[in-house]
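A.B. asks: The data blocks that follow each hold one structure.
Just so you know, all these numbers are worked out from the coordinates, no wet-lab data involved. Here the structure is a predicted model, which is why all the values come from computation and not from measurement. Cβ atoms are built from the backbone, for glycine too; each structure is taken alone.
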Structure P
């Protein structure tokens, strides 16, 4: 496994690659969800590149960029064990040199949900992902379904800008009790962690209601909310039902429908979702 820290060296190395290249962009502090993306890439490609870069431009002024968990030594050990070929590990100055002032904005699909809750977030995501795609030039790139809106945004960007990369979305990897794996779970106190599986339980309730014939999105949201409120530490930020492709809100559910939610435990935002096909 080789670690590359400069854009120039990564691009020079890319010229020598033969065969299909898979790419897994991460912000580090890896968990089983990231590792599943890596395994899929290694299965489907001749070469796998993983990037580790905590991207400052997708964090708001009051968000946790400085506190975001980091453990590069641990990350590299985990990736080496999986047989990753190359790690791209750039600095902030390498990715955003002095005078940087070019941004990618994907309209419409970024205007609701996380886009409304975190202004500027998806501008930062789209810009850094486009830069990473240009640097690594993979054939396939792998993302997790947990960040459903991010997946929609990246697919839209790739389609609109004719970027020749196949975007592959992997199902959310969960703990045994259903909690979606996330680097931010480390922020939860033991009591918060005990209550956090209510997110997935509420999504399972939504699926059960859907399968029993319920199509009124308002009624499904109401029952999800009631279940979550049984947990005293859970503070609902939003529960949403939308078209899974356009992210337009739905009042009568038409598949494919994305049911997504964000719930705060203290200062920690946990998000999760399911798709009704």
Structure Q
């Protein structure tokens, strides 16, 4: 079973390394592809995966979605499946059922699978800064459900993603995949990344606003989320609280309601079975 992993990045000195390490372990380094959008900080140099250089241009989410959709279609000429994520997103196949993403592909027949989206949360008052040489799951104990991170990430056929990659031309089908979003996994790393993203060129003034918030707003948001109630829930995409949230997102999509901003009102503890997975 041949599975490729694909991302696009620009000046990501931390997450490009983390992404490459994670997906190399999942599908093999030779099957990992990073589309580098003109990085000038050396962050794409020395990665032991396939790096494809693109000319730098202002960030345009419509163009990016089209570029990725076309690259995935090309990869599917020689691969059985492709996993696509942003560079700060790590997809995990349920470790209680699958050893890695190749195992998932060999045992799951769906053409397109949407992962359950979870923000990894840094409780800065209680948890140390990330040691990037160690598994992140062993250093962070809490996650928060995020509708925006419930993305169709696993495909066996060519698809057309919408800007932001939140949807594509396929019905939502979950089952066994979890997306761990690292934007909030470390306060200091998040602030440093915002310094970079606020200064980059955007194709229009109304896109990627979350990448241009102030440091103070980011810190306040992190502190507020850390105060949410903390509970343990089954990591189950078919039943329980997690499945209820996914169902609510799908209903909102069908109803035409605002759904991208839907986020959990609790912090969920990371099960022991996941702590070694990323």
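A.B. asks: Can you tell which of P, Q yields 2.4 when distance in nm of label points 7 Å out along Cα→Cβ at positions 138 and 162 is derived from it?
C.D. replies: Considering all the candidates, the number was obtained from P.
A.B. asks: Identify the structure, out of P, Q, from whose coordinates log10 I(q)/I(0) by the Debye sum over Cα atoms at q = 0.08, 0.12, 0.15, 0.16 Å⁻¹ was calculated to give -0.30, -0.72, -1.22, -1.44.
C.D. replies: Q
A.B. asks: Please state which of the structures P, Q yields 11.3 when mean projected area of the Cα convex hull in nm², for residues 106-265 alone is computed from it.
C.D. replies: Attributed to the structure labelled Q.
A.B. asks: Still on this structure: Of the structures labelled P, Q, one was used to calculate mean count of other Cβ atoms within 10 Å over residues 98-105, giving 9.6. Name it.
C.D. replies: Value 9.6 for mean count of other Cβ atoms within 10 Å over residues 98-105 corresponds to P out of P, Q.
A.B. asks: Let me ask something else. Who wins on relative contact order in percent (Cα under 8 Å, 6 or more apart) among P, Q, i.e. which is largest?
C.D. replies: Checked P, Q; max of relative contact order in percent (Cα under 8 Å, 6 or more apart) sits with Q.
A.B. asks: Still on this structure, I have one more. Supply the structure label, taken from P, Q, corresponding to FRET efficiency 1/(1 + (r/R0)^6) of positions 74 and 234 (r between Cβ atoms, R0 = 35 Å, to 0.05) with the calculated value 0.35.
C.D. replies: Q
A.B. asks: Here's a follow-up. For which of P, Q does helix-only ellipticity at 222 nm (-39500 (n - 2.57) for each DSSP H run of 4 or more, over all residues; to 500), calculated from the coordinates, equal -8500?
C.D. replies: Derived from Q, not from the others.
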